[in-house]
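Each structure below appears as C-alpha cells.
Just so it is clear, none of the values below were taken in a lab; they were calculated from the coordinates. Everything numeric here is computed off the predicted structure, so don't read it as measured data. Cβ atoms are built from the backbone, for glycine too; each structure is taken alone.
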Structure I
Amino acid sequence: MKINFPTAIITALFVFLLLSTIAILYTTAQHISSVETLAVQSLDSTALAISSAVENTLRSKGNGADREIREIFSDRIIAYALIADKDGKILFHTNPGLIGTSLSGILIGKRIETGKVSGRRILLQTGVPAYEFNFALHRQDGSAELLRLVLNTTPADQIVSKARRMWLTVGVILIFLWAAGGLFLWIASRYIRLQRELSQRTQMALIGQMTAVLAHEIRNAIGSIKGYTQWVDEKTGADDPTKKGLAMVLSGTERIESLVNELLLFSREETYIIENIALSPVITSVLSFLPPWEGKINVSIETEVSVKADKEKLQRVLLNGIQNAIQAMGHNGVLLISARNDKRWGKVVIKDIGHGIQKSAQHLLFTPFYTTKTSGTGLGLSYSKKVVEGMGGRIDLYNSEDGSGAVLVICLPKA
C-alpha cells in the first residue's frame, strides 16, 4: 500500500509528540511521587530518631529525666509530644496542664503490646497539617509506654509543594513542544507544497516549450494545406463532386488551427494587468458572448463585489466555465451564476444541473489534455487554473452536495 509522504510525516510527528508527552508526564508524576514518599520517610526518620533519644534518656535516667526529655521535645519541628501508659493515662506532656488526663477512644494497650511503629498525617484542631508518630517506649524494668510525637510538616510540605509546581513547568514545556511540532509541520507542508508547485511549473514550462515548437511547425504546414485547398475550392465548380471533400478538408484544417491556437495560448508565458474589477459588468458582458441556448440562466450578483484581476483573462475563464456548464446540460437546463464577497475573496460560483463528475475523474480535472468531450482539447480547465492562480486566486470544481450537477468556484482577491 502506497503511503502519501505528507501523511507519513504527520503520523510520525504525531506519534513522536504523543510518546514524548506520555514520557514527560510519566517521569514528572514519578518524580513528584518520589518526593512525596521521601517527605514522609523524612518525617518517619526524624520521629524515630527523637523517639530513640527519648527511650535512651528514660533508660539511663529513669523518672528523673523530665528536664532532658523536655529539651529533646523543644525542637521546633515538634508540635507536641506525650507519654502514656497502657491504660491511656498521660504521664508526660509538653503541655504540663494535660498531665494526668487520659487518651480516650484509642487502644493504647494494644499499640504498646504490639510495639509496632506507626505514623499518619493528621490535621490539628487549628487546621494546621501535622504528622502523628506512635512509638513503644521500653524502660529498664521491662515496662512499656506509648510515646506519641506530633510533628510540624511545614518544611516537608514546602518541598512537596515545590515539586508539584513542576506541573506548571511541564505544561509550558508541552505547550512549547506541541507548538514547535505544529510549526515544523506547517513549514514542512509548505515546503512540500512549494516543491510540488515548482516541479509542476517546471513540467508545464517544458510542455509549453515543446508545444510552442510543435504548434509553430503544425501551423505552417496547415497554413499551406489550407491555402492550397481554398485555391482549389475556388477553381472548382459548385456541381463538382470534389467540392464536398474540399469542404471537409477546410473544416478539418480550421479545427486543427483552433487546436493549435489553444496550445499556443496554454503554453505561452502569461503576463497580467491586475486592476480592480467589478464582477457584475464582467459577468454580464461574458453572457452576451454566448450563442443562443434553450435553457435558463439565473444570475445573482451582490452589487459591490470587486476583485483584483486581469479583465481579459477573467472573461476568458468565466466564458470557458459557463460553456462547460452548458455543454454538460445539453440543449436545456438551468444555469446558476452567483457572485459574492467571502472574507478576503471575491467568489464566483457557476452551477449546472448536469450529470456531475465521475469520482474516478475528479483528480484529473485540471490535468492538461484530459477531457471527457469528444471534441474537446482538455486545455480549458488547465488554462483557467493557470491564470486564476497567476492572478493570486484559486479555482475548484466538484459535484454539488445534493447530487444535481457540478459546481465551479472561482475565488480572486477582493479589491
Structure II
Amino acid sequence: MQSKLIRKEIGKAAFMSSVYESKFKSDRISLCLVTPLKKETATVNALVPFVLRKGCRSCPDFTELNRKLAEMYGAILDADVVKHADSQIIEVSIQFADDRFAIGGESMAATAAKLLSDIVFEPNLDENGHFPEIDLELEREYLIDTIESDLNDKRVYAISKTFGLVFEGEPFGIKRYGYVEDAKAITADSLAKAWRELIRTSRIEIMFVGPGDSSTAEKVFAERIATLEREPIEEKHAPMVAYSPLKEAEESMDIVQGKLVMAFRMGAPTTEHEKNSARVFSALYGGTAFSKLFLNVREKMSLCYYADSHFERSSGIMLVDCGIEFQNRDAAQSEILRQLELVANGDFTDEELIDTKSAIVNSLGSVGDSLGSVEGWYLTGILEDNVITPKEDAENILGITREDVIETAKKAKLAAVFFLKGGETE
C-alpha cells in the first residue's frame, strides 16, 4: 500500500511534508528553497547549495562535518538545484539510519533535522558575513564544470539549445544551473547576499520520506524557522503559451552524428486530463520501443540511430530528439511530421494504445524504488498543486481514450527546430 503525503504549514510560507514508507531502513529529509527562476539570479542561487554543504557554524569545516556524518552511522549529505517550470529549487538533503537502528536509542531524525537546519540556516560565515573564500573558489569551479558538461553530451546540449530557442525571453528557457559568464562574476559578497535573500523570500518546502517518525524533525524545523526574518514573495507563474511562430537554428561542431531536436507546443495543457492525454500521446508517438517514431523513422526507414519523444508536464512542451546522419536531416524531419499527422488522423490500433498505457503504468511502479524517487514524485506534485499517489496516477492514465490521443495530436504545433551538424565549430 502506498502512503499518501501529509503536509503542514510550520511557519510563514514554510511547509513540512511527510510520506511514510515502511520498507526502507533509512529516512531522507530534504530542505528546499523555492524561488522564481530569473536570469540575473539563477547562477548565483545555483552556487548556494554547493557552498552550504561544505560546513556550518556547528561543524565549521568539511572534516568536522564528515566526522559528524560518520557518527550518524554514515549519513549522506547531498545538494543540488532543480528546475520546475519557472521555479528554481535549491535543495540540501540528508539520508540517515532510521531510529530503529540507533544503538543508543537516540533520535536520528531529530539529529539529522538539526544538522540540516544548521547547514542551511546557520552556515559557516566569516567576520564579514561571507562564506570562506576557499569554499567559494572550489564550488564556483565545480558549478562552471557542471554547466560546461552539457557541451560534452551532445544530445543534452542540443536539447538545452532547443529549450532556449523555443522559450527565448521566457522564464521556462533559463538554465537551472545558470551560465558560465555569470558564475565567473560571483563574489563573496554577491553569494552571501543571494543566500540571505533566498532564506528571507523563498517558499520553504521540507520533505521527510521513510519509516521514521517525522514529528521530532518537524519540531526542530518549526522552532528554527520561527527565529528567521522572513518576507516571502508572492509567487506569480508565467502562463503556458498555446502556440508560437516557428524558430529554427543550427550549429556546427566536430561530431560524427547529427542531433535533430524538434519542440512542439501542445496548446497549453492546464488540466490533469489534458496533461495525461499528452503523456499518452507522446509515448505512443515516440516514447517506447514500439512507438511510431521508433518503428518507422528508425527501424523501417533507417533515418536515425535513435528517435524519442518526451512530454514536459511543467512547460507543456513535447520534445522529439534523434541522432542522424547529416544528410538525412530533411528526410528525418519530414517523416517525423508525417507520423504526427498519421496519429492525429487516428492511424494507430487499440492494441498500440493499450500497450502504451501499460508501459507508462509499469514505469510508475519504479517510483517507490528509492527514497529519492518518492521524494521527487511528491515534491513535483506539490509544485504542480496536484498531489496524488503513483497508483492514482496510473488509474488516470488508464482512463485516457483513443479520442483523447487524437485530439491531443491535433493540438501539437511545431515551435522550434535545432540541428547540430558536423564541421568546424561556429
Review point. Given a computed value of 4.7 for distance in nm of label points 7 Å out along Cα→Cβ at positions 25 and 305, which structure among I, II does it belong to?
Key: I
Review point. Who wins on distance in nm of label points 7 Å out along Cα→Cβ at positions 17 and 385 among I, II, i.e. which is largest?
Key: I
Check your understanding: Thinking of I, II, which structure, once helix-only ellipticity at 222 nm (-39500 (n - 2.57) for each DSSP H run of 4 or more, over all residues; to 500) is computed, gives back -18500?
Key -> I
**Study point:** Among I, II, structure where Rg/Rh (Cα atoms, Kirkwood Rh), for residues 81-192 alone as derived comes to 1.43
**Key:** I
Revision key, fill the gap. Value 0.00, calculated as FRET efficiency 1/(1 + (r/R0)^6) of positions 137 and 209 (r between Cβ atoms, R0 = 30 Å, to 0.05) from one of I, II, is from structure I
Revision key, fill the gap. When I, II are compared on mean projected area of the Cα convex hull in nm², the highest value belongs to I
Point to revise | Among I, II, structure where distance in nm of label points 7 Å out along Cα→Cβ at positions 97 and 241 as derived comes to 14.0 | key: I
Practice item. Given a value of 0.00 for FRET efficiency 1/(1 + (r/R0)^6) of positions 49 and 225 (r between Cβ atoms, R0 = 41 Å, to 0.05), point me to the structure among I, II it was derived from. Key: I
Check your understanding: Can you say which of I, II returns 21 when relative contact order in percent (Cα under 8 Å, 6 or more apart) is computed?
Key -> II
